[in-house]
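Some structures to go through are shown next.
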Structure I
Amino acid sequence: MKVLVVNAGSSSLKYQLLNTETKEVLGKGICERIGMSGSLIDHKQGDGVKRIKKEIPMPDHSVATEIVVSMLTDKEYGCISNMDEIEAVGHRVVHGGPYFFESCLVTDEVLETIRKCIEFAPLHNPAHIMGIEGCQKVMPNVPQVVVFDTAFHQTMAPEAYTYALPMEIIEKDHVRRYGAHGTSHKFVSREMNKILGRDDTKIITCHIGNGSSISAVKNGKVVDTSMGFTPLDGVEMGTRCGSIDPAIVPYIMKKHNIDVDHIADFMNKKCGFLGVSEYSSDSRDIEAAIRGEFNEELPNCPTTDEEKARVTKNAKLAAEILAYQVKKYIGSYSAAMNGLDAIVFTAGMGENNPELRERVCKDMEYFGIKIDFDLNAKTLRQPNIVELSTPDSKVKVYVLPTNEELMIAMDTEKVVSGK
């Protein structure tokens, strides 16, 4: 089946056309600055040899979808002869709230329920709705499927997802741990099961990037996950603080005269790597700064020896905080599952930051975790699955590139075909 996978943002629309039978990416790209001046599309054929990037007016997501279809069917840059070859559309939706436990066909009722989830993901769900409606307008006869980032985590037990708040608030306001990156965790845990050759497994999946989450997956189902009511919870991230003492929030608000409307922005955009290092939110800049190398294009680039020493010290601390937190999650999730078969590193940092993986796996022999540090150092910027664990390691450790788009396409095919 040829499935168009769509990930719509408020002013963007990422897309991939995949063949679920061959798992081949036929075409992909992104529309940017939708509804703004200078809107453009960056489109590639599947192999990336042919690429076109040009400005085209896109007043809304419907027009952006029309342009996507025109590119996919273009004689020179396209990959299909006409729009009828698109058999289904799969949409990524960040938050399904307490309503969606699995992927499903888009209906008027489903769309209305997704609107109810806007309060849980105000930055994401409105954009997803615009993307769905845009595709419905352009392709009214093509089945649309929604795949939720939160759905894979719905198997958690009440003791894992319930916060110690008054039950009236929990029930009335739907406050609970929802998690995120579920599509990625689902994909890599299933791939790991294939590698292990069985389904009765205990796996910890580490999706580490600018946004990071860790999940404990037992027998194919999530036992616990680090992100909570929102994607702010869990480990330190690029600009997000992760888990902190809740009392810190009102303390900072009073000390620095920050109001309710701006404290979330502060914790989401000014903390994490950026806040601790006082330099950058990008792990590549952080690792370079630890080596004494600095990016002169950054506004916070140090110039004096004293400033450079401070940034190096802070960058090292930022990197060590994340590694320490990941290590703690591995320990606690191993206890929660009463054992551990494998650890999977995925996403931007998980796949491309050997230093992070070494910091996490070093001194974990008690848990039966041993990796080949030389192989680990060489494993980055490549598309292959790599086993890092040594032959005598009781726990398998893998770098496994995630493929959320393929997971969405496969889910879409399953829903549409009724399998």
Structure II
Amino acid sequence: MTKPLNYSSDFKAALDLGRPPNIKKLFPNSKALLVSGKYIDQAMLLKTKAMTIAANGRSSFVIRGALAAAQRANAAIIIEIARSEGGTNAYCAVNLWNIARMTDAFMNELGITVPVAIHADHFGIKKPEEVEPAKTEILSLFDAGITSIAIDASHMPDDQNLLANIELSPYIPTWAGLETEVGEIKGKLGLSTDQEALFLIQGLNAHNIFPNWIALNNGTTHGIEASDKGISVELTTQIHEALSKYKVSGAQHGTSGNNSERLREIASKTRTTKANVATALQMISWGLKVNDYGNAILDNGSFIKQKDRGVSEKMWADMMAYAKTNDLTGGNVKKLNSPFESRLLAQPKKIRDRMAKDVEEFVYGLLTRVFNATDTAQFVIDEILKNQSCDPGFKTEKIESKNDWTKEKIIEKALSITTDKGQEGDFDD
């Protein structure tokens, strides 16, 4: 592998061939290699024992820092925002309809030549009535430059989860990356099983739907980790092995708070190719003290702001005053993103630059020392040139019979699944 191509003939050819139609329409003169999530997944599988970051771009500083890190590592990455973070009830200024535009602009400004996918994460469907309006919204996301999506109907019973995925599939371009989910992400509660995962993937396969990724509740949480239990590598390996015939990769959610060794094991021992990182990047951009794997260090329940790191001291005081007035504690400080994004952008350049730089250093460390994603950019470019297309196709083929997976039979099969959804609660993101 070599250094990034930097507008070589291969890069220019990949730019012409590899960008999906929505990206070409939105950014006709761009030199940003925005690609389908399928290519990112494929690159990690080709390198073997590798996964890349799916950086939740809760702010412009996180996106800039993650892109700069990817360029240094020559790594293909994903920039994403979840529906709860950036949907119609967003708590971030970055949203599902502007994240592609921001990423494209930053890539051109910074001279980023590595391939990047734009992912709509956790497009949550919590009840059957939400499926119909979701169809229009999904179409609008691809109109806005999304190149990959996660349909997350895991809050519902297994049969409704599968049926929602099937009904929404026609609204997702065949060239786009696709993620599905079984088991809400809620730590040790309601852990996923291979029975649930097989039910979902087999049912999708029968309907000619072949996800790139499946997300599991494999023992981790979103936000600040309250303990060091974290991801169960053993459970993840067991479920991925049960699904091996269907060639679906793993999407690891809630990596913030899990130590580097555990994340290396996920990359090396499972079929995981996508690792979501959100809370850690937010905290680092603000200048908070974190441990070596991004979990915020608390002092009697309070965050520790590092002097001359992240936002200005005055800004941090204002943020904490706002949080106190609005009763935002613990992980809910994420709701500071929207009201403060413009104020953060109005800070002196030195401060803005250091916010992005700290994110860059952290992400670069993950990509090169933990995720084994170094030089995966070249795999994407090689595959685009080989396929001569923005779509590398599917990793598998139809195995299951559609006659065995009618709506009636899906409902009947689901009755035999032993499942524990865990406690009720807010498990978004």
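Bear in mind these aren't lab numbers, they're just calculated from the coordinates by the rules spelled out. These figures come from a predicted structure and were not determined experimentally. Cβ atoms are built from the backbone, for glycine too; each structure is taken alone.
The table below lists the values:
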quantity	calculated
Read-out FRET efficiency 1/(1 + (r/R0)^6) of positions 29 and 197 (r between Cβ atoms, R0 = 41 Å, to 0.05), computed value 0.40, structure in I, II	II
Answer label among I, II for the case where distance in nm of label points 7 Å out along Cα→Cβ at positions 93 and 277, calculated from the coordinates, equals 2.3	II
Ranking I, II by relative contact order in percent (Cα under 8 Å, 6 or more apart), the structure that comes out highest	II
For 1.00 (FRET efficiency 1/(1 + (r/R0)^6) of positions 141 and 213 (r between Cβ atoms, R0 = 35 Å, to 0.05), calculated) the corresponding structure among I, II	II
Per volume of the Cα convex hull per residue in Å³, for residues 205-404 alone, the highest-valued of structures I, II	II
Among I, II, structure where mean projected area of the Cα convex hull in nm² as derived comes to 22.5	I
Which of I, II leads on distance in nm of label points 7 Å out along Cα→Cβ at positions 245 and 261, largest value	II
